[in-house]
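So, here's a batch of structures to check.
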Structure P
Amino acid sequence: MKKMMSAALVAASLLALSACHKPAASDTNAGTASGTPSATGIDGTWKADLATVQIDSKPAELMLKDGKYSCSTCTPPLTIAADGAFHAVTGQPYADSISVKVDDDHHVTTTSKKGDKVVGETKLSVSDDGKTLTRDFKDDSGAKTVTGSSTATRVGNAPAGAHAISGSWKLDKYNNVSDEGTTVTYKLDGDTLHMTSPTGQSYDAKIGGPDVPIQGDIGKTMASVTKTGDNAYRETDKQGGKTISTTDFTVDGDVMHVVNHDEHNGSTMKYDAKRS
């Protein structure tokens, strides 16, 4: 799913942007406001506060050398020719072909397609000193485009003769993510939680009920929701029957505390969202 940041934030991790798997998109994006300031409960539109993001993740391992691009930490691992042409990939829920274009010795562009549609583009830029990797991304997999930027710090050097993007990179922060990728609307109707997002994802999940499809998600993600406490919920996202992420969100007045765990790589992202 594409959720509040998970799916554009997490939803947009360095791994996702290097065309590995989709932003655990299950933290959700948003729709129309249904709550009011100082409202209680989960009802309303929530916007993630990027200043509160805390990321605990393993470094991404990238390699571009001798005309081949690879990401050994992607799920599944990825290796394709870096010749600017589209090449078929398997095991990628959000893409079935990817291209890698070397723009110059410090810049690379990756583009993903699902069928004939371009669903994402990422521009990777390495600083002159080689210590910082900036990722500017555009996600067109939904009804509206999500854009954003993140930065990572080098923690492992590139081998001799490799492109500057090669090496180990630790994701530091998201510099910006457009509103389409950082907002989500929830509405609790009896024992059913409704989620809608500006990018077109939505679900109607019965609390404690079975998995339901996330409408508008090209990765065919299923979601289920349980109540874990007063104004506290857990969403579990699955693809192919296997859990890919869990997201715990707890409402505290007009602040929602969110914790997303990506089962693919063991990463955890925490942040707060504010009711608008």
Structure Q
Amino acid sequence: MPELPEVETVCRGLALKLLGRRFSHVEQRRADLRFPFPADFAARLQGRRIEGIRRRAKYIVIDLDDGNVLLVHLGMSGSMVVNEKRPGLLDRHDHVVFDIDNGTCVRFNDARRFGMMDLVPGASLAEHKLMRGLGLEPLDPAFDGPTLAALLKGRKTAIKLAIMDQRLVVGVGNIYASEALYRAGISPKRRAGTVQGERATKLAAAIKQVLKEAIKAGGSSLRDYVQADGELGYFQHRWKVYDREGEPCRTCGGPIRRITQGARSTFYCPHDQR
């Protein structure tokens, strides 16, 4: 699933091409994705001007000139790719096609159909069922060591599961949780509530650092993820521990181990992470 850096990269790519433009035509090619599309979805978008494109957690938020918001989640395999003109032949997984007033075209492609789109009044976006209860943005200036320590205090779950809990911190998925914990020197098995003081400061800084580096690299491309221009991300070439089971740690030389936490693979160095 695309994580925070991938969604942020897509938002920035879309903004470069679409800000201030209008949807000249919207083609909805199926009735639903993960959820049914809202009533009159295509008709309500047609002619609307794009006022802003931003990210909240792993959601793309597109502000429209009528006060509504187009809320998008890429799911497991979704992509939004900008083409200079509409392709002559659409892919069978191009479920929504947005024609733009300058002739460009944006295709929402989702082979697994776990993505979603909704139209929401902007004034009540925070109360949307998918937005309620979301935690802090890790790239927000307010996210620091003391803030993280307060969120973790008293929690008995493993620290990796805690920083992936969207009710606490949003957008830190499996890849970046493993990478941040490695950089902070913290075992993914450590009880979350014990990550206080200097440990929390190091972890908050590591989370910010790894996310910013991943955004700069265009995210990580595993299977389906591409940027808004169709290019792959490159951060997977900089992974220190993720998907490196049995390979030598780049600090101590010992083997990277893999364990399962919350039905997800965790990669770490047992020597350098305590």
Completion exercise
Calculated from one of P, Q, helix-only ellipticity at 222 nm (-39500 (n - 2.57) for each DSSP H run of 4 or more, over all residues; to 500) reads 0, and the structure in question is P
Exercise for the section: Work out mean projected area of the Cα convex hull in nm² for each of structures P, Q, then name the structure with the largest result. Expected result: Q
Completion exercise
distance in nm of label points 7 Å out along Cα→Cβ at positions 53 and 149: greatest across P, Q for structure Q
Exercise for the section: Identify which of structures P, Q gives the largest calculated value of distance in nm of label points 7 Å out along Cα→Cβ at positions 61 and 101. Expected result: P
Exercise for the section: Out of P, Q, choose the structure whose coordinates give relative contact order in percent (Cα under 8 Å, 6 or more apart) equal to 19 when calculated. Expected result: Q
Problem - Read-out distance in nm of label points 7 Å out along Cα→Cβ at positions 133 and 245, computed value 3.1, structure in P, Q - result: Q
Exercise for the section: Could you figure out which one of P, Q the value 7.8 for mean projected area of the Cα convex hull in nm², for residues 117-196 alone was computed from? Expected result: P
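Only the coordinates and a few stated rules stand behind these numbers; no lab work does. Model, not experiment: these values are computed from the prediction. Cβ atoms are built from the backbone, for glycine too; each structure is taken alone.
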